[in-house]
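S.K.: In the part that follows, the structures are each spelled out as structure tokens.
No value in this document is a laboratory result; all are computed from the given coordinates. Since the structure is predicted, the reported quantities are computational estimates derived from the model, not experimental observations. Cβ atoms are built from the backbone, for glycine too; each structure is taken alone.
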Structure I
Amino acid sequence: MAADLFWSNVNTDPKRRFRFVLAMGQVPIWTVKTATKPKANISTVEHQFINHTFKYPGRVTWDNITVTLVDPIDPDLAKSFIDILRKSGYQYPTTPNARGSISKEKSVIDGLGGISIQQINADGTPIETWALKNPWIVSIDFGGNLDYAADEMNEISVEIAYDWAEVTAIGTSVG
């Protein structure tokens, strides 16, 4: 009888790590290999009173996420990420009158655009969506070492900072 109650609830299927879609500007979703989910940290503020220490929650900060992508020939993601940097305000030193620099506004709006991470169910329906607010690129690793003995595909790893993340969960219930 207990097993009948357990399996009759449609929401008992756990979220699976391989069921996700990451949308990041013009980057094709099929190139994404791995992604870390947002992580929030709450600082602790201590107050000392005589022989006691009382702790209070402080500010919330969000850790950067890392996305690993396979670098296809077409579209060339290495070139795409350089283009994102250029739209963010980066200029080569050889650019005539190169006086501009990267800004948060250009990085968020013109450069990277919006980022969302959706976990999906077996039918491909989103069950959890994370929206990263004001994301920008912190670092890009264009594939590390080349190696004549390696068979692996070239990967690009991108670290992304953001101000905060909002989550929308579909089909949740309070039990």
Structure II
Amino acid sequence: MTLRKPGLLAGGLIGAFLTAPLVALFYAGWKLAGLPFPPFNVFDWIARILPGRVITFGIDSMVKAIRALGIADTASAAKAAEQSLAIAVFLLAGVLVGAVLFAVLRALRTSRAVLAGIVVGAGAAAAAIAIGRSLGRPSIVAPLLGDVWTAAAFLAWGAALGLANRRLTRLTIEFRG
């Protein structure tokens, strides 16, 4: 008998399937209680660290596309496009994290998938919290509450990634003939 674990493709799909509800959870917390919304924070942070000419190119391209579509309110359309892009980037990051986690778990042949997922979730939480704090935005809720919320959500997401890996792992019998 050999242990057969899911790999890169399965991890990417599971990453997508689990990151979408994470985004929805963060959005609900943001709208209902003023909690942090990491997809916007991460996107804003990325925009701050990219070279100015990259940002200028992106803004110019977005404005050209909005005008080509004949949308009258450029400012509102640009804001909606920026927010949509922020969520898409966050979802893509979740796909990539899931794919890499599953590939690593497969290569290491470890049975500690849930623990590995929690470690990944903790790393994502630490990064999101650090990014959110670096932006220095005033918060509706106490920063500690926002940090606990962010950490809990990412830890649950990471645990779910690990649990999905564990459940998809199957035993196969190799017949030699």
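S.K.: Using distance in nm of label points 7 Å out along Cα→Cβ at positions 27 and 43 as the calculated read-out, with 2.9 as its value, let me know the right label among I, II.
M.R.: Derived from I, not from the others.
S.K.: To continue, here is another question. Tell me which of I, II gives 4.7 when you compute distance in nm of label points 7 Å out along Cα→Cβ at positions 67 and 107.
M.R.: Numbers: I: 1.5; II: 4.7.
Checking each candidate, the match is II.
S.K.: Upon calculation of distance in nm of label points 7 Å out along Cα→Cβ at positions 59 and 91 from the atomic coordinates, which of the structures I, II produces 3.2? Mind dumping the intermediate values first?
M.R.: Numbers: I: 3.2; II: 2.7.
Only one of I, II returns 3.2 for distance in nm of label points 7 Å out along Cα→Cβ at positions 59 and 91, namely I.
S.K.: Computing relative contact order in percent (Cα under 8 Å, 6 or more apart) gives 43 for which of I, II? Intermediate results must be reported in sequence, preceding the final value.
M.R.: Details: I: 24; II: 43.
So the calculation was done on II.
S.K.: Kindly point out which one of I, II the value -27500 was derived from, the read-out being helix-only ellipticity at 222 nm (-39500 (n - 2.57) for each DSSP H run of 4 or more, over all residues; to 500). Present the calculation step by step, with values, prior to reporting the outcome.
M.R.: Details: I: -3000; II: -27500.
That value comes from structure II.
S.K.: Follow-up question, since we're still on this one. Have a look at I, II and say which one yields 35, 28, 16 for semi-axes √(5λ) of the Cα gyration tensor in Å, as calculated.
M.R.: Working through the options, I get structure I.
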